[in-house]
Structure 1
Amino acid sequence: MGGNIGDRLFYLRSAIYKIGERAGKVLQYSSIYETAPWGVPDQPDFLNQAIEIETNLPPRLLLQELLSIELALGRERNHKWYARTIDIDILLYADQIVAVDDLVIPHPRLSFRRFVLTPLAQIAAQVVHPQLNKTIAMLLSQCEDPLEVKEYQIT
């Protein structure tokens, strides 16, 4: 998840809290990373973080909860890749592969984005991508995304 509008740290923390309340038990979370925007460069830098949850919700209901949390935290969906308070994506769902109109798991661009792979590798380095048959650590080591991902220092 990530965001680049307003109090970025507040939105990440609030999202974790709300996910724990409404979607499932938060098992672990990565450090927070700061990255340049991907796709549309003329906007503020993002804070990104990966979390692992245990949930009883099937993928589509989980997506609905996450979209509801985004909305509650001020997310507006005006344009693709534009600035936002919070964006919560489902990157993996155990070893399931899902492809329906509004949901694709594993996330289709996961292996191309260093800002996704870096925090994910911190909490799930040995997890195997169910389609690419490579660990998250391997995907990160092979990622050609040139954008810098640096650990965010909370002051």
Structure 2
Amino acid sequence: MYYCYFDTPIGELLLAGDSAALSMIGFPKGSMRRDPEASWIYSEKPFEEVRGQLSEYFDGQRKIFDVPLDLSGTEFQVQVLKALQEIPYGETTSYGAIAKRIGRPRAVRAVGAANGRNPVPIIVPCHRVIGSSGDLTGFGGGLDTKAALLRLEAENSGGLL
């Protein structure tokens, strides 16, 4: 497993994966804060494309990511992660809507749990999921980070890249 750090407007992100795919983004704070494991190897090279696309995202120029991902988890969790990728840039949805989208309308809490375990936030946009009341709800990078990502997208909604 390789890793590197990437400076962004929301803080330094930890990127991890192998030479073929990104498998983790760790936030600088919150429940999704991560540290590299002792066996991991520091290298920026496997993450050149990811870093470029994240830079474009934070500059308001990239609306859709196109990097290889290693989405690990149960079949249900992966199903939720794939549904999250379908949420358009600059829009939000609810946990209930995601549950309906995957054909499990009563699995709202399970969708919330899978959303909370998203290993590659931002690229798989779990920040676009809000409570049914419209309130911001839990986020692995902290609610201030979630609000900043939503604000960035609201300010830059327009043509897709």
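Computed quantities for the displayed model
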| item | result |
| --- | --- |
| Structures 1, 2, by FRET efficiency 1/(1 + (r/R0)^6) of positions 24 and 96 (r between Cβ atoms, R0 = 30 Å, to 0.05): label with the highest value | 1 |
| For 18.1 (mean count of other Cβ atoms within 10 Å over residues 32-39, calculated) the corresponding structure among 1, 2 | 1 |
| Comparison of 1, 2 - label where distance in nm of label points 7 Å out along Cα→Cβ at positions 8 and 136 is highest | 1 |
| Distance in nm of label points 7 Å out along Cα→Cβ at positions 56 and 128 - structure with the largest value, from 1, 2 | 1 |
| Structure (1, 2) behind the derived value 24 of relative contact order in percent (Cα under 8 Å, 6 or more apart) | 2 |
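Just so you know, all these numbers are worked out from the coordinates, no wet-lab data involved. The structure presented is a predicted model; accordingly, all values stated were derived computationally and were not measured. Cβ atoms are built from the backbone, for glycine too; each structure is taken alone.
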